[in-house]
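Just so it is clear, none of the values below were taken in a lab; they were calculated from the coordinates. All figures in this text were calculated on a predicted structure; none of them were measured in a lab. Cβ atoms are built from the backbone, for glycine too; each structure is taken alone.
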Structure 1
Amino acid sequence: MGAAIAAHLSNAGIPTLLLDIAPTELTADEMTRGLTLESSKVRNRIVNSLFDAAKKLKPAPFMLADNAKLITTGNFADDMPRLKDCDLVIEAVVENIEIKHKLFADVEKNRKTGAVIASNTSGIPIASIAEPFSDDFKSHFLGIHFFNPPRYMKLVEVIPTPWTKPELSCGIFGFLDRRLGKGVVGAKDRPNFIANRIGTFGMMATVHEMM
């Protein structure tokens, strides 16, 4: 999902930094080649493999193949300081609040002053993700929930918290609408927000009817 969001940002001409975890073990092939865990080829193996896979997806996440040149890859262990150059940071890691808190703690240490910080969580309440962090972090934090695949699914939910600056929410709404061509819907900070909340109800109603 992170690679697909990065691809759609590149479709709008936006240079993007795509980060993922650094490997903790060598593959058999890497050991045969005499590589170590400190090698740059190993450190970025996971993010590069996912990025390469995204280039081959059907339907294609890139409008033009050359758009991929706007994306730079890296890893969380080595490249978080590069966030100082980013105006918008979007998290799309596994749906585990402890992992998100750990990642955002590193984001807070390295983020650019005034940068917008967002979670692409599909259902964890946004306020509960932001709660442990500073007032400044909270005021620049909100949910931006893309649907998969981001290039083709028009809907994006924007979920502010009580701490989010109203002008920040408004600016993100305009960016998603005008720059990324999305149909933006403001959502309350409730579990699963709007689409997944309704979808879950629909699935459970179907199961109930079937039974």
Structure 2
Amino acid sequence: MAGDDRFPATASWQPRVVGRVVLDISMSLDGFVTAPDDAPGRGLGTGGEVLHNWVFGGPWSYDEVPEPRATGVDREALDDALRAGVSVVGRRVYDVVDGWGGRPPGGGTCIVVTHRVEDQPDPSTGFVFVDGVEPALARAQELAGDGTIAIGGGASIAQQSLQAGLVDELSIHVAPVLLGGGRTLFGNVGAHLPLERIRVLDSPNATHLRYRVVR
């Protein structure tokens, strides 16, 4: 991508691309990946649970988080997301979900992008703390080999990955809701990325869109 002014100069580092890197994330129809007031202890913010109704088979609550109960095409989309052996998330996501109770969802390894790498938990938990998006993707490539890497958010990590040209596919689960505020997924990407639609799955709880980044 050298010389392509659609991407920032900070994208000079290039990973050894082996497996696919897929941005896999849920958002509202108006483009938010959280509702307002998201924070540790408040999850996805006021009313944000609706973004993941497709995972749990309908409305759910942080008061007692159920096991995933996705069915039909929602189950197909969830199984596809969990098939990635390595995932990459931001520290905010990790803190908001309280480290998923000590184990990455779906098993495998979860790379957490954080400046506070000294907080690294026991590696046996499956979490690896790395400072910076690009080094995190490089580490993920080492671990994944020819397997898929899933970027699971949040918005800042997603935007940095797109800006640096590190994403091969987007798997976006659009919930049937207008949140009216929160953290926007694409608002600050600032890069021109042609996409090819490769799949659409639809259920009452979400429309699952998958795109390939055209290079």
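Structures 1, 2 were shown, and distance in nm of label points 7 Å out along Cα→Cβ at positions 112 and 128 at 3.2 was computed from 1. Taking FRET efficiency 1/(1 + (r/R0)^6) of positions 24 and 176 (r between Cβ atoms, R0 = 30 Å, to 0.05) as the measure, the highest value among 1, 2 is held by 2.
Among candidates 1, 2, the computation of relative contact order in percent (Cα under 8 Å, 6 or more apart) that gave 31 used structure 2.
Source structure of the calculated read-out (helix-only ellipticity at 222 nm (-39500 (n - 2.57) for each DSSP H run of 4 or more, over all residues; to 500), -5500) within 1, 2: 2. Which one of 1, 2 has P(r) over Cα pairs in 10 Å bins from 0, in percent, as calculated from the coordinates, equal to 8, 35, 40, 16, 1, 0? Matching structure: 2.
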